[in-house]
Structure 1
Amino acid sequence: MIAALDDFVTRVSHDTWTNDNVDDLLCVLEHSTTDHPVGLLTRIEPMALAIARHALARGGVAGDDIAEQLGGCVRHREEAESLLMAFVKDRHERTRRIALLSLARLQSAAVPSLAAAAWDTGDEYQRIGALEALRIVGSDLLPEYVSKAVEDGRPHLLANVHRLAPDAVRPSDRA
């Protein structure tokens, strides 16, 4: 399957993909157990943007894998950011978190407000993603959210706080 996929992306330009081609490609991404197919389909920025547009049009299929790749689209930052803003609204927690982290990699100005919204969901993984996104962009809000994380006290959240700010977590804070 990987050889056929590689042959396809080598032979067929992304701007000539048919709807059937895209459906097949998204199916491969959705059912793949490795990162190799998404790497093949997104190794060129315009190709990554094209597959992301198609994925969003089909309800965010393979959104987490695609959102992760968009964080590397530095030459097409504006369009990548726009697509990631759509992935941030996905129904899947992981896709929303990965989109936020990719926006942080692109140094998006939207990260602080999106991180605050992710935090406010109360979901532990969204909170971990919010902390990491604030760290990536070097936000002045990070110390405030580190304090909130210590107050929250959940073990995985505290482990991430300890990684980001080792002095912020005292041994008595860890359950």
Structure 2
Amino acid sequence: MNQMRRAEAAYEENEKLLIDLKKSNAELKNLNHKNEKRIKDLNSDLKSVTRKLQDTESNLNSVNRKYNECYSTITSINDRIAPIIARNERSRDREKEKEKNERKSEKVDKKPKEESKSGANEKSADKSLKTEKKDIKEEQNTNITSEKDKVENISKENETEIKQESVQNE
């Protein structure tokens, strides 16, 4: 009899344990199902992000190619313009020094101006030549500055295009 009571108590204990195990098994199955669904969602997100990354990389490469083309164009223009600019700057510096020297010599000399007509004609011819040279150089300088402005505008436009493309790609 004692043995029967112990067997019944063990049987009831085993039944309770079985019920608890079934509950925990059901909870684990639900948790597993949720985790599998989450993994599928994350995998699909990963695939879409990978595609976007590849698209962004291709766009970046195309923008880099455009930048390199623009940069090479600007450097070639700069290489063509640089000698002209340097030449004009040197000639301007020479003219300024000549003018300074002339002013200094005029201040030092301060002699009465008694010149012959031929000497006056030579001076007026020299002055007209100098003014013509100055006019030509000023015209060249304005042409060069306008070319510089054009190059700067082109580079600014290219920069804005690149920025707009990068913003659109984002």
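Out of 1, 2, choose the structure whose coordinates give log10 I(q)/I(0) by the Debye sum over Cα atoms at q = 0.16, 0.23, 0.25 Å⁻¹, for residues 1-64 alone equal to -0.43, -0.98, -1.19 when calculated.
Only one of 1, 2 returns -0.43, -0.98, -1.19 for log10 I(q)/I(0) by the Debye sum over Cα atoms at q = 0.16, 0.23, 0.25 Å⁻¹, for residues 1-64 alone, namely 1.
From 1, 2, which structure was relative contact order in percent (Cα under 8 Å, 6 or more apart) = 13 calculated on?
1
I have 2.8 for distance in nm of label points 7 Å out along Cα→Cβ at positions 33 and 49, calculated from one of the structures 1, 2. Which structure is it?
2
For mean count of other Cβ atoms within 10 Å over residues 25-32, find whichever of 1, 2 sits highest and give me its label.
Of structures 1, 2, the maximum of mean count of other Cβ atoms within 10 Å over residues 25-32 occurs in 1.
Matching task: 11.8 is the computed value of mean count of other Cβ atoms within 10 Å over residues 89-96. Pick the structure from 1, 2.
Computed on structure 2.
Can you say which of 1, 2 returns 12.9 when mean count of other Cβ atoms within 10 Å over residues 81-88 is computed?
2
Hey, distance in nm of label points 7 Å out along Cα→Cβ at positions 9 and 145 derived from one of 1, 2 reads 11.1; which structure?
Here the read-out was taken from 2.
Among the shown structures 1, 2, from which was the value 7, 15, 12, 11, 10, 8, 7, 6, 6, 5, 4, 3, 3, 2, 1, 0 of P(r) over Cα pairs in 10 Å bins from 0, in percent calculated?
2
A value of -36000 was computed for helix-only ellipticity at 222 nm (-39500 (n - 2.57) for each DSSP H run of 4 or more, over all residues; to 500); which of 1, 2 is the source structure?
The value was obtained from structure 2.
Ranked on distance in nm of label points 7 Å out along Cα→Cβ at positions 17 and 57, which label among 1, 2 comes first with the largest value?
2
The numbers here are math on the coordinates, done by the rules we state, and not lab data. Worth saying up front: this structure is predicted, and the values here are computed from it rather than measured. Cβ atoms are built from the backbone, for glycine too; each structure is taken alone.
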